[in-house]
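The structures come next, written out as structure tokens.
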Structure P
Amino acid sequence: MKTYVSSYQKTEIEMIFSSELIKGTLKTIVLKLLADNKKMYGYEITQTVKELTKDRIQLTEGALYPTLHALEADGLLTTEIEYIGKRVRKYYSLSPKGKSKAKERVNEFTEFVETMQSLLDIKPRLA
């Protein structure tokens, strides 16, 4: 069962985690996916997140596209338009600056998680 933090939240990111957790990590998630996959289009990103999280995080267009546009405005992403019949697909890739930022953000997040585990006395779960 999915839960929502608020009715506004439901339109942005459908998930079982709080909006603060997801919104604070969304740029890192996108940067890491693009680092791993070279280039992706928006729907592909949403489906990959859904698949990798076993449906625990489901991004909507209202959450993803403003993030993609912000990363592009910051010079972290480049775009490429591809025509598929009558459809247009916009692919996103990391710029050189984006590749560096992706590594930085993932390292920062890793350190944050380790710090929170220590602070909250959380033991890692065994698989």
Structure Q
Amino acid sequence: MTSGKYFYGTGRRKTSVARVRIYNIPGSVSVNGKPAENIFTVEAWKNEALKPLVVVGLDNKVTVVADIKGGGVNSQAGALSHGIARALVIMDENLKKPLKLSGLLTRDSRMKESKKYGLKRARKAAQYTKR
């Protein structure tokens, strides 16, 4: 693993939580000890996860080490993106404006609605019978 000074950011999306460390040395992106390409097999997931690095032009110029728990792969990609963006702002305050304009610093607050008692799901009720 990489040792030394790093910049930390926490990213969240749905039920996923990504703890991200960015080292200011050229390298790759690893998620849960594996390369990001192995975790995010669909190109759209990989693009979403690494979008903050592309926006500020730091792809392949920093090393990203992330630990992600919970949720599915799509949710984890969003959490990683959020975490990388937050860590980049801590690394360099001048990167805040382009990341904010791209909407990468805003946490996506959409979550699954909880089930209500007496119903089958969050809103689905049993079929009404008149007689």
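Read-outs: derived from the displayed coordinates by stated rules, not from any lab. Keep in mind that what you see is a predicted model, and the values were worked out from it rather than measured. Cβ atoms are built from the backbone, for glycine too; each structure is taken alone.
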Quiz item: A value of -17500 was derived for helix-only ellipticity at 222 nm (-39500 (n - 2.57) for each DSSP H run of 4 or more, over all residues; to 500); which structure in P, Q was it taken from?
Solution: P
Quiz item: If Cα Rg over 2.2 N^0.38 Å, for residues 23-94 alone is computed to be 1.07, which of P, Q is the source?
Solution: P
Exercise. Identify which of structures P, Q gives the largest calculated value of mean count of other Cβ atoms within 10 Å over residues 47-54.
Key: Q
Quiz prompt | Given 32 for relative contact order in percent (Cα under 8 Å, 6 or more apart), calculated: source structure among P, Q | solution = Q
Quiz item: Given that semi-axes √(5λ) of the Cα gyration tensor in Å, derived from a single structure, equals 27, 19, 13, which label among P, Q identifies that structure?
Solution: P
